Structure 1
Amino acid sequence: MSADTRWKQRFHNFEKAFKNLEEALAKTELSKLEKAGVIQIYQFTFELAWKTTKNYLEEKGVSVKFPRDTIKEAFKYEIIEDGELWLDMLQKRNLMAHTYDEALAELAYSLIADHYYAALRQVLLKLGAEQ
């Protein structure tokens, strides 16, 4: 599979995951279980976002291997508008594993709804324009 095909295929999966996240965040008055579900959808969407970006950069001849490298190069190439926010998203993904801790789960949900969703949307729109 060519790099061009790989990033476009992964983008399609990223787009579907993002739509699921968008739908989940549109609901109001979520239960603890529903918020945990939003966090899980976000984690999956974030992974697809950075991997799609990695594949896109590779197709353009940029060599990246790890999430942090990918984020830095994506910022450099203006795919990501807020590199610091993306580095925060990467760092906080470990926090997301602790959805059993109500305070951490609430913090994770708030970060997703208030900041991370918009960052994912920005990259989705930017890469979508490259399709």
Structure 2
Amino acid sequence: MATTLSVSTDERLSVVDVTDQVATAVPANADGTATVFVPHTTAAVTINEGEPRLIGDLETALDGLVEDDGWAHDQIDNNADSHIRASLIGPSVTVPVSDGTLELGTWQSILFVECDGPRTRSLTVTTS
């Protein structure tokens, strides 16, 4: 079963905790796994702590990790940095599910990472 979620951002680079949205997309009786996939080349998803200061730190680190300018792809649409950041993180995460509940660790959250916003993006949650 697959469900499509929508995530909107206000900044070029931002991290959004989507754990509650993903949890809602998991059927109540599901057992197995939930895969969260971002079908965009300039966005990503990861699992980490959803604490607001850490989210800010992640944004700052990603911004400093990859230079904004000077990439060959920028000649096309000026967003090579966004592609590189998203590639470093990856397009999906898989979480165990038991009786319809995401089996995340105590401090784990599912984080959507926008690298080329502001935009409205989709996330696909597939349970199996």
**Origin of the value 14.7, 45, where Rg and Dmax of the Cα atoms in Å was derived from one of 1, 2** = 1
**Prompt:** When FRET efficiency 1/(1 + (r/R0)^6) of positions 76 and 116 (r between Cβ atoms, R0 = 25 Å, to 0.05) is calculated for each of the structures 1, 2, which structure yields the highest value?
**Reply:** 2
**Fill in**
With distance in nm of label points 7 Å out along Cα→Cβ at positions 36 and 52 computed for every candidate in 1, 2, 2.8 is reproduced by structure 1
**Message:** Among 1, 2, considering only relative contact order in percent (Cα under 8 Å, 6 or more apart), which has the greatest calculated value?
**Reply:** 2
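Quick check on the output: 0.75 is FRET efficiency 1/(1 + (r/R0)^6) of positions 84 and 100 (r between Cβ atoms, R0 = 35 Å, to 0.05), derived from one of 1, 2. Which one produced it?
Values: 1: 0.75; 2: 0.45.
It must be structure 1, since only it matches.
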**Message:** If helix-only ellipticity at 222 nm (-39500 (n - 2.57) for each DSSP H run of 4 or more, over all residues; to 500) computes to -23500, which of 1, 2 did it come from?
**Reply:** 1
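No lab work stands behind these numbers, since they all come straight from the coordinates. Keep in mind the model is a prediction, meaning the values are calculated, not measured. Cβ atoms are built from the backbone, for glycine too; each structure is taken alone.
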